[in-house]
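Student: Got some structures for you, see below.
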Structure P
Amino acid sequence: MNILGISAFYHESACCLMQEGRLTAAAAEERFTRVKHDARLPVHAFRFCLEAGGLGLPDLDAVAYYERPAKKLARQLWAGPPEGDAELAWLDPRQPERMIRERLGYDGPLLFFDHHRSHAASAFFFSGFADAALLTFDGVGEWATTAYGRADGGTLDLFEEVHFPHSLGLLYATLTAYLGFRVNNGEYKVMGLAPYGTPRYVDQVRALVHNGPAGQYTLAMAYFDFVRGRGMFTPALCDLFGAPPRSPGGPLDAFHCDVARSLQQVVEEMMLGKVRYLAGRVDSENLCLAGGVALNAVAIGRIAREGPFARLFVPPAPGDAGGCLGAAALAHTQLTGLRPPTAPLPDAFLGPRYATEDVATWLAATGLPAHNFRNKEAGLLEAVVDRLVQGQVVGWFHGAMEFGPRALGARSLLANPMDPGVRDRLNRLVKQREGFRPFAPSVLAAHAGDHFYLDHAAPFMLETCRVTSPLALPAITHIDGSARPQTVDPARQPRFAALLEAFYRRTGCPLLLNTSFNVRGEPIVCTPADALGCLARAGFEALVLEDFLIERASLPAGWEALVEAPPLPARSPFARPRSALEENLYTFV
């Protein structure tokens with residue numbers, strides 16, 4: 001049974017392959033096209049999944065799509081196009097099927113599943129739980145923005161929904177826009193900004209959202225303009241906070257930090273309240289949580305610590321990209337009558353990998369100098385530790401690429417977490433991003449409890465907790481004393497764990513700063529060429545490509561010109577035309 005799952009045409013397209021109920025490949029389209037959050041048909045990811053599974057199109061038993069376009073169209077027609085946007089070509093419920101048939105050449109069974117059902121399945125069927133309570137939060141799917149349910153064996157029952165326009169995701173997106181960040185993209189910046197403020201605007205934020213009976217809640221729509229307007233909020237929201245919106249790129253002051261903190265606090269309270277409501281409805285010790293709001297790592301950390309459930313699982317890609325996993329699992333269950341195997345998802349290393357021989361051939365073709373550590377792993381690790389101890393930032397490219405938004409030790413930039421200057425240097429020169437943004441640590445699983453208030457594995461880097469280390473760790477400790485750790489299991493990541501061990505032996509510190517291998521505006525690197533291009537555009541000192549170490553200082557003059565970024569590919573004719581609305585308005589299509 002070979003099932004391919006697809007999520008596309010919304011936030012971020014992705015594709016996955018499930019074979020005999022086991023996930024064997026998954027990747028987002030942006031990693032191949034180099035267009036961040038690429039929402040087009042995932043042609044390249046589709047080809048990768050087929051190649052990874054050794055399949056041709058006739059070998060597929062089904063393709064599963066992560067939402068129901070006709071139900072989505074009903075909501076779009078109810079809302080109508082944004083003011084001033086007369087383009088209606090995108091209101092086509094046949095688009096996904098037509099694109100899959102015509103562009104991918106697939107003529108076999110094509111199954112569609114509800115958006116929030118795909119979210120729930122992407123968590124439950126990969127959690128390892130026999131039963132669980134289900135909770136999904138996002139901006140909006142077809143109509144649902146929040147869903148409550150239960151799962152037992154192969155049965156998923158979503159028994160209650162909150163419907164558009166009432167949405168915690170849209171609440172967060174609205175204040176993201178008010179704070180001058182781009183919606184659908186800058187919400188994580190608001191979460192990072194929040195610890196710098198005080199919650200003095202909590203009453204104003206609470207005025208925006210009201211709890212209802214059971215799991216319901218409503219937004220005070222007088223403050224919101226995202227249904228048919230040209231922006232996310234009305235002038236009434238500015239009056240409520242007593243200040244105009246921040247201009248994109250404008251200065252940040254205490255007011256903006258305080259609004260961010262107040263928003264974060266209210267959203268955490270709302271999410272915890274809904275989790276407690278769900279616990280009263282579902283007799284299980286397990287909670288599966290998904291949807292884009294599940295990327296709010298601070299809220300997830302609080303739910304894990306303070307919530308009523310003994311165990312919590314959030315998949316490595318809880319947003320729309322991960323919906324392809326849920327759709328594939330639902331298709332497997334529908335076609336076979338059996339749920340996928342109950343073993344938990346062991347890791348997120350589901351993307352392309354590059355053999356050492358291929359990297360060697362590629363480097364030989366470029367003529368760029370590189371240290372060869374083939375069959376000398378210990379020497380490679382010591383050479384990397386030498387550079388980390390000296391304060392250098394090292395690009396780390398090894399094994400299969402991660403699926404999801406977090407770098408987990410396959411496509412990572414690494415640094416010494418005890419270096420007090422490395423955080424500012426990374427933000428300013430390498431990542432080229434705002435200075436308030438925190439960096440996360442990767443820690444050997446056996447040592448995690450010695451340095452973080454964490455009593456369980458966290459392999460996907462999706463929750464924050466308090467830093468309790470006896471070591472000073474300024475590079476990975478946020479202003480509120482928290483961090484978002486990844487626990488590293490040597491059985492799953494032998495080389496990355498060995499690097500952490502080598503750094504521990506040298507320094508007494510069993511963790512490293514680990515951030516995604518990319519610069520601002522670009523997706524995480526996928527190929528060796530992407531990695532070298534990132535080295536050309538960013539200010540880090542060394543790059544590991546499998547068994548080869550490349551030092552920036554040893555590269556010939558003018559080499560950066562040989563690694564120019566390719567032009568962006570043309571947009572699909574089926575994609576909605578870009579407009580100024582995309583900067584200020586949540587993209588509902």
Structure Q
Amino acid sequence: MLDLSKYQSIGEALKDSLEEFANEVCLIEADREREKERLTFRDFKERAHPLAKALQESGFSAGDRASIIMTNQSKWLITAYAIFFSGGVLVPLDYKLTPEEHWQLLKHSGASVLVTEYPIWRQLSAAEGRAIAANVRTVLVTEAPANADLAGARRWEEFCGESEPVFAPRERKDTACIVYSSGTGGRPKGCMMTHENYLEQCVALTSLYPFWPGVRYLSILPTNHAIDFMVGFFGPFTCGATVVHLRTLRPEYVREAFPKYKITYVSLVPLVLKNLQKGLQARFDGLPAGKRRIFDALVAINKALTKTRPRPWISSRLLKQVHEAFGGELRTIIVGGAFTEPQTLQFFYDLGIPVANGYGLTEAGTAITVNDLKPFRADTVGRPLPGMEVRIVNPAADGVGEVSVRSKTVMAGYLNDPELTAEVIVGGWLMTGDLGRFDEAGHLQLSGRKKNMIVTEEGKNIYPEDIEAAFESLPVKEFCVFAANYIWPKRSMVGEKLVLALHPEQGQQFNDQLRQDINTRNNRLLNYKRIHGVILLDEDFPRTASLKIKRNVLAERLAKLDSEAAILPL
């Protein structure tokens with residue numbers, strides 16, 4: 001691994017990694033049964049440098065911003081490298097957002113360059129919102145058909161400079177990425193992540209879960225996700241490891257990838273991990289009675305032998321078929337983005353497949369705490385990573401309070417929003433809005449949220465304010481969306497739901513017509529953004545002098561209601 005303490009920027013570290021590990025394979029891209037690309041670090045450089053040169057020739061320079069909206073593939077990483085090499089600021093956006101949401105964030109970020117795929121560009125270029133992001137001057141589109149109308153865009157494959165690009169140095173405190181934790185319908189929250197944030201986070205994570213030449217990481221999470229950007233790009237590249245991209249995530253091809261490519265690490269969100277658990281459990285339940293007894297006995301032996309720490313060489317022999325199905329080389333499954341239920345973590349650990357669960361948020365880099373498996377604990381999110389100061393603010397009698405963190409991985413602030421930045425970074429400490437306590441072993445146990453938001457099992461951060469646009473012009477006097485746990489705090493990180501608080505017009509009833517109107521709007525939202533019930537309040541919502549709803553005061557009023565009776569199902 002490169003000594004990242006010597007580097008000032010992501011671009012500088014990646015540039016050296018291409019030289020240091022020139023002959024190692026850095027990228028494998030597969031599409032169903034066919035392997036599309038296999039690039040060494042030298043090949044990667046030969047693909048990326050002409051793109052960097054063309055960007056520079058087009059006027060893109062240090063500090064300029066460029067956005068990527070793409071599925072996982074080699075072109076994503078090649079483009080990101082070219083941006084960093086040129087001193088640019090990367091704006092990675094979720095390709096699953098709507099065109100209107102994309103244009104809103106492109107405008108807010110100030111990106112002058114957009115790199116995307118042809119199918120995504122067809123939707124973007126046809127959307128009404130295109131006109132709002134006049135700052136986007138150059139659009140590069142990948143894999144466009146030969147005779148396609150690119151609507152002013154240029155082909156990524158033909159956008160090449162003739163000579164060597166000039167490396168643009170950056171400082172550690174300079175912004176490297178603008179990462180959106182939310183704000184696709186309400187107040188944009190663009191986290192300004194510095195080069196130092198990523199360099200320090202990489203050192204901390206690889207101290208516990210190292211990469212080296214020969215390691216193969218299966219990239220399933222979108223690369224715009226904070227976890228995959230770190231452990232599916234920057235971490236492996238600076239250690240000479242290999243990233244494996246699949247162009248399809250159909251379960252049968254994901255399963256085949258483990259033995260085919262001898263995967264060492266993979267990152268998943270809790271929902272995918274739970275689905276994997278259900279599939280394995282169904283296979284175990286289908287075993288004949290005699291084989292099932294033998295299997296259960298082997299699992300029990302493995303549990304006894306790995307109680308204090310993982311012993312992969314033992315587990316892989318006791319439960320050979322299970323481990324061979326995962327390729328025989330899988331060291332750890334990394335899970336994050338949302339809370340993972342302890343029974344799911346224990347299920348895999350009992351099979352000899354450790355799951356490194358942790359806790360983090362975009363504003364603090366990839367992770368704050370990680371389970372170091374010394375020993376394995378399914379009931380916590382681990383201990384703070386090296387370099388992380390974590391404390392509990394205003395703890396109650398049981399030790400539970402708001403989790404706050406101070407470290408070199410904490411963002412510089414929210415883009416163009418000093419007011420919001422001042423609310424979450426207080427005296428150098430990031431106030432997470434999550435509730436937790438430390439146990440006697442120094443492990444963090446999470447127990448709920450203080451802030452008005454939810455995190456889905458897919459790892460999506462949902463701020464209720466971002467949902468409200470879907471209910472504009474609803475024929476009621478006023479409305480507001482809340483996280484149910486914000487109104488009625490529960491000591492739980494699972495089953496979080498959104499509710500719609502309504503103040504009907506005088507004499508108005510919550511009838512079938514109004515219910516149908518709400519359901520119609522709700523069904524237009526992505527499934528993880530939908531509300532689950534309605535709360536009726538027969539009084540005016542409290543408002544500020546500028547007529548903004550006082551959400552905290554309204555939540556206090558609603559909290560006096562019985563949650564079971566107050567929430568009307570849709």
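Just so you know, all these numbers are worked out from the coordinates, no wet-lab data involved. Just so we're clear, the structure is a prediction, and the values are computed from it rather than from any experiment. Cβ atoms are built from the backbone, for glycine too; each structure is taken alone.
Student: Starting from the value 14.5, 45: which structure in P, Q was Rg and Dmax of the Cα atoms in Å, for residues 59-194 alone calculated from? List each step's numbers first, then the result.
Tutor: Working: P: 17.4, 50; Q: 14.5, 45.
Comparing all candidates, it corresponds to Q.
Student: Looking at structures P, Q, which one was semi-axes √(5λ) of the Cα gyration tensor in Å calculated from, given that it came out as 37, 33, 24? Please list the in-between numbers first.
Tutor: On the way: P: 35, 29, 25; Q: 37, 33, 24.
That value comes from structure Q.
Student: If FRET efficiency 1/(1 + (r/R0)^6) of positions 67 and 323 (r between Cβ atoms, R0 = 41 Å, to 0.05) comes out at 0.50 when worked out from the coordinates, which of P, Q was used?
Tutor: Values: P: 1.00; Q: 0.50.
Among P, Q, the structure yielding 0.50 for FRET efficiency 1/(1 + (r/R0)^6) of positions 67 and 323 (r between Cβ atoms, R0 = 41 Å, to 0.05) is Q.
Student: Using the calculated result 2.4 for distance in nm of label points 7 Å out along Cα→Cβ at positions 355 and 435, pick out the matching structure from P, Q. If you can, show how the numbers build up before the last one.
Tutor: On the way: P: 4.9; Q: 2.4.
Going through each structure in turn, the value belongs to Q.
Student: Then there is this: By the measure mean count of other Cβ atoms within 10 Å over residues 123-130, tell me the structure among P, Q with the highest figure. Write out the running numbers ahead of the final one.
Tutor: Details: P: 23.1; Q: 15.4.
Comparing P, Q, the top value of mean count of other Cβ atoms within 10 Å over residues 123-130 belongs to P.
Student: Ranked by relative contact order in percent (Cα under 8 Å, 6 or more apart), which of P, Q sits at the highest value? Each step should come with its number before you reach the end.
Tutor: On the way: P: 17; Q: 11.
Structure P comes out on top.
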